[in-house]
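Listed below are the structures to be examined.
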Structure P
Amino acid sequence: MTLVNPIGWRLLKRLGLTAALGRLTRGSLRFDGAGKRAKTENLQRLVTEHFRAYSDPNHPCCPTLFMALDALNNKSAVIVETGSSAWGTNSTILFDAYCNSFGGHCYSVDIRPDPMLQLRRLVSNRTSLYCDDSVSFLSTLTVPENKIDLLYLDSWDVDWNDPIPSAIHGLNEYLTATRNLQSGSLVLIDDTPVDLDSIRFVQPHAIESFRNFQEKFGFEPGKGSLVKRLIESTGRGTILAHKYQLLIRI
C-alpha cells in the first residue's frame, strides 16, 4: 500500500480527494549504464542535438527541460527521475548527457523493467537505472550531501478522464523526496498543463476532460496539480515556469 504523507493527506482532505488512494506493486532491480557517450561543454548544443537525435526538435517540453538544466549552471548535479523515458522526450538519455558532460549522477526509476533494459546501453556509467515503485525508491534513496539538484517527476501516466490517481502519486513522490530536497533544489513535473491552450497543443483529445475537471474542482488536472496547490498554500517553493510542464525551485 502506498501511504500518503500527513501533509498530503490534509491537502487531499481539504480538496475532497481522500477517496482516490490506490495500490501500487513494487519490485527491485538495478543496472548501471554501460554506454560510451561523447561530451560537450555547450548546454544549448547538448539539448538541441538530443532532441534532434532522440525526440523532436519542436517537442513542447524542450523549453522547460532546457530551462531546468540551464538552472544547474553547467555544474555537477544529482538528477533523480521517476518514470524512466526510453521514448517521447527520452529524458533519461538527456539527463545522462548532462551528467556525462558536466559531472554528477542520474538516478532513474520505473516500475516497469522495459525502460531499464532498453536504456542500459544507451546511457553512460553516470546513470543508474532502477525497476521499483518510485515512492518506495525515493524513501530509501541516498544521494551525496542529501541534496537532489533536479527532481523530475513523470512516473504515473495521466488518465485525463480520471486524473486524480496520477496527481496523488505525484504528490506522494514529491513529499517523499523532500528528505533530499534543499534550498535551491529544482522540481520539474511533466503532464501538468497550466490551461486549456497548453493541453490543446499537446493532447487535444483531453480538452473536454480537462475542462470538466476544472469546472468541478476549481483547479487544473495534471500530474503535478496537487504539488502546485501545496506549493501555493505553503509558500515553500517558487514557480519558475508553467506551461505543459511545471518547474519549481525550492
Structure Q
Amino acid sequence: MRAIEKAVWWRGWIGRGDLAEIFGISRAQASSDLQKFQELNPGALVYQMSRKRYEGPPEMRCVLHEPRLEEGMAAFLGDRSTAAVSLGNTVNSVARVDLPQRKGKDLVERALLMAVAEGLKLRVRYWSVNSGKASWRYLAPHAFGHDGYRWHVRAWCYEREAYLDFVLGRMEKTDWPEPHDSVLPEDQGWQETVTVKLKPNSALNDPAKRAIEMDYGIRKNGQLTIKVRQAMERYLLEHLRIGHDGGELPRHFERV
C-alpha cells in the first residue's frame, strides 16, 4: 500500500501494470490492492480513462508514509546514493554537528519531483535573496542537485531565459505542473563535466601540506582531482574554500 501512495505522490500516477511487474502479482490482484488503498486513503486516486491509469490529485494527502524527497528521488529518478547516514543512539564519546534543517515544503517538493520525472513546467513563488523580494516564476525543472547543505532544483527560468539553480527552501508554493508549450535548449552547464585539480596551498609549510594530503587521501603528484558537473563546480569550490572566480579564500587548497 505504501508503494502505491509513494508512486502517486511523487510521480503522480500508477497503473495496474506497475504493481503487477514490480511485485510479481496478477492484474486482478493489482486491482484489488488499488481498491484497498482507496479505502485506506479516500480521494488519493483518480482514474483517468484516457490514460488508463490512476493519478494523485493536487489535494492528495499521505496517510501511510511521511514523504521524503530523497526517497522519491531514489524510487523515481534512479538516485540510489541519497540514503541518509544516522549515528543512532550515541554516548558522550560520539557527537555530530546538527546543522539547521534546510528543506522544502512537502507539497512543493512533490510538485517539483513530478515535474522533473514527467518533463513538465510549473509556476513557483520564489523568495530571492539577491533581488530582496518574492515573485512568481515559470520554471521547467529537469534535475536536482545537492550542494552539501541543501537541495537545489536545476530549472529553465522563463523570465531570465536561462538555466539556473533554485533553493527548495525558498519556494513558498507552486501551481500544479503542466505540459511545456515550447522546446527548450539543452542545459550545457548540467550536461558537461569539468575536472577540478587542486593542491595544498603553497603558503603552507611542508608538514602542513603533508597533513592536507593525508586528510584528503592525496597520493598521486600531490594533487586532488575531482570531476563535477559544470553547474555544480562553484559549490565544490566554496566547500573547499576556493573562490570560483579563481581567487582563494586561503586555507587548505589552491587550483593547479
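Only the coordinates and a few stated rules stand behind these numbers; no lab work does. Remember, predicted model here, so these are calculated numbers, not experimental data. Cβ atoms are built from the backbone, for glycine too; each structure is taken alone.
From P, Q, which structure was helix-only ellipticity at 222 nm (-39500 (n - 2.57) for each DSSP H run of 4 or more, over all residues; to 500) = -7500 calculated on?
Q
Can you spot which of P, Q the value 13 was calculated from, given it is relative contact order in percent (Cα under 8 Å, 6 or more apart)?
It must be structure Q, since only it matches.
Percent of Cα pairs over 33 Å apart computed as 36: which structure among P, Q?
That value comes from structure Q.
If distance in nm of label points 7 Å out along Cα→Cβ at positions 145 and 201 comes out at 3.4 when worked out from the coordinates, which of P, Q was used?
Corresponding structure: P.
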